[in-house]
Structure 1
Amino acid sequence: MTPPRLDIVIPVYNEGANILRTLHSIARAVATPKRVLICYDREDDDTLPAIHDNRAALGELAVDFVRNRGRGAHGAVLSGFAANQAPFVVVLPADDDYNAGILDALVAHADSGCDIVCASRFIAGGSMVGCPWLKAFFVRAGNFTLYHLARLPTRDASNGFRLFSRRAIDEIVIESDRGFCYSIELLVKCHRLGWQIGEVPANWFERTSGSSRFQVLRWLPAYLRWYVYAFATTYLRRPARTVRLR
C-alpha cells in the first residue's frame, strides 16, 4: 500500500448519522494517497459501530481510530496530530460530505511551499450558508478585520477546516487548550514566522443532523487572544519566538 501523503483528522462525537457520507466522499473524490484518523472520546460513541459495520463499503480507504487523550474537540484534534505520520494533515468536520473535492488542491498548494492552506468560505467559489446570525456576525467581522486591517494573508482565518504541513505541527507549540482555537493560533504564528499561507475556496453549510461542537461565545475570549496577536505582528512588529520541537 502506498504510504499516505495526507492524514485526514476527523474529530467525532456521536456522528453515526453523518460519518459514512463523509467517508464515501473522501474515497470517491481524493486522489492523494490518504488515511483517515477518526478521533473519538468514548467507546460508546455511535460513530464507531457505524464505521465498523460498513468497512466493506468503504473499499480500500484506510481508516484508523484514535482515542482522545484529552477531552472535547481540542483534545481530539491534538490526539490526531500526535498520530499523524504523513507530510500533510487536514482537519475535516465529520458532517462535511461536500468539500472532499478540494483536498487535492490543498495538497497541491502545500507542495508549492505553503505550511498552512486555508479552506476559505470568503473568496470566489466559496460560500457560507445557513449560519446562525450571531455566529455569522462574529465570523464575518473577525475575518474581515484580520484580512483588511491585520493583513493576515487569508480571508478565512477562523475556519477550522484547513491543511497543515508536518513542519507546522511539529515545530509550532500549541498553547490553546479549548475548542478549535489551535487552528487560528497556528495560523497567526505561522504568519509571524514568515511561513507561506495559501487558500482555496470551500463551502460551508449549517449541519442538519447531530449537534455542532462550535461554541462561539464560550470560546470567544480564547479567539480574541490570537486576534490581538495578529494585529501585534503587523503593527507592533513583534518578533517571532524561537520555534522549538515538541
Structure 2
Amino acid sequence: MSQLELKNVTKKFGGLTAVGNVDLSVRKGSIHGLIGPNGAGKTTIFNLITHIYEPTEGEIFFEGKPIHQLPTHLISRAGITRTFQNIRLFKDLTTYENILTACHFNAQYNYLDAIARTKRYRVGEEVLRNNCELLIDILKLNDQRDILAKNLPYGYQRRLEIARAVALLPKMLLLDEPAAGMNPDETIQLLEIIKQIQNQFDLTVLIIEHHMDLIMNLCDRIMVLNFGRVLAEGTPQEIQNHPHVVEAYLGEGGH
C-alpha cells in the first residue's frame, strides 16, 4: 500500500524545469532511496513534499489525502518530518535539550497544566523525557548528551538532527544526505541506526544519499533522477545493473 504518492509533479523556476513530470510511490513501511547526480532535483522533491516549494503542476498525496496545498506545519502534523543537507540545530542548546525540545511537539498537556504543575503535566513530562532518553540511546548520543550542539563533531550533529526529526513521532521520515561528511565507520553505524529507528518507530523512510554502499544495503526500492526526470526505478539490484543508470550516474564501479 502506497503511503506517499507524487503524480505528474513538475516544478519550474522561470524557464528552468527543476523537476519534470515525476511519479513516485512510496510503500508504507519501506525504505525508498532517491539518487542521482548533483542538480538532478532530489532535494527539490523533498521541498515539494514538505511544501517549501509548491508544485507548478501535479499532485502529492499522503495516506490518500492531498497535501500539496497544505502549509508546512500541517504536513508535519500529518506525519512527515525531514532533515536537511545543511544541518539545522539549536546551536546553543545541549544534545539533550535539542531532542527534548522536539519531543514537546507531542506534549499532551496545555499551558495551564504546566503553570499549575498538574498531574497531567507531570505524567506528560515523564513520557516526553523517556522518549528523549530512548532516542539518545538509539542514536548513540549518551556521551554527548550535555555538549552544546555547536561543539559536537560533524557526524554527531548529523545524528542529533535525525534524533530531533524522529522525536516528532512521524509516520514518514525524509533524510536528505544523512551520511554527508561521515567517514566509512560512521556510515556503517548510520545504516544500522536507520534500520533500528525504522523498526522501533514503525517508520517509512525516503532517503537521498550519494553513498552507494549505504543506499544499496539499506533500501527496498530506489528511484534515479537525472536532469529533473525519472531515469529508472527498481530494486537495488535492478538499479545497479540498469545500463542507463550506470552510464549517467554509477559508472563502472556501480556494478
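Consider the structures 1, 2: one of them gives 21, 16, 11 for semi-axes √(5λ) of the Cα gyration tensor in Å, for residues 164-235 alone as calculated from the coordinates. Say which.
The structure behind it is 2.
Supply the structure label, taken from 1, 2, corresponding to percent of Cα pairs over 28 Å apart with the calculated value 27.
Value 27 for percent of Cα pairs over 28 Å apart corresponds to 1 out of 1, 2.
Quick check on the output: 26 is relative contact order in percent (Cα under 8 Å, 6 or more apart), derived from one of 1, 2. Which one produced it?
The structure behind it is 2.
To which of 1, 2 does the computed value 1.32 (Cα Rg over 2.2 N^0.38 Å, for residues 4-139 alone) belong?
2
Where is distance in nm of label points 7 Å out along Cα→Cβ at positions 12 and 28 largest, in which of 1, 2?
Between 1, 2, the highest calculated value is found for 2.
So mean count of other Cβ atoms within 10 Å over residues 44-51, computed for just one structure, reads 16.5; which one of 1, 2 is that?
It traces back to 1.
Every number in this text was worked out from the coordinates using simple rules, so none of it is lab data. What you see is a predicted model; the values in this text were computed from it and never measured. Cβ atoms are built from the backbone, for glycine too; each structure is taken alone.
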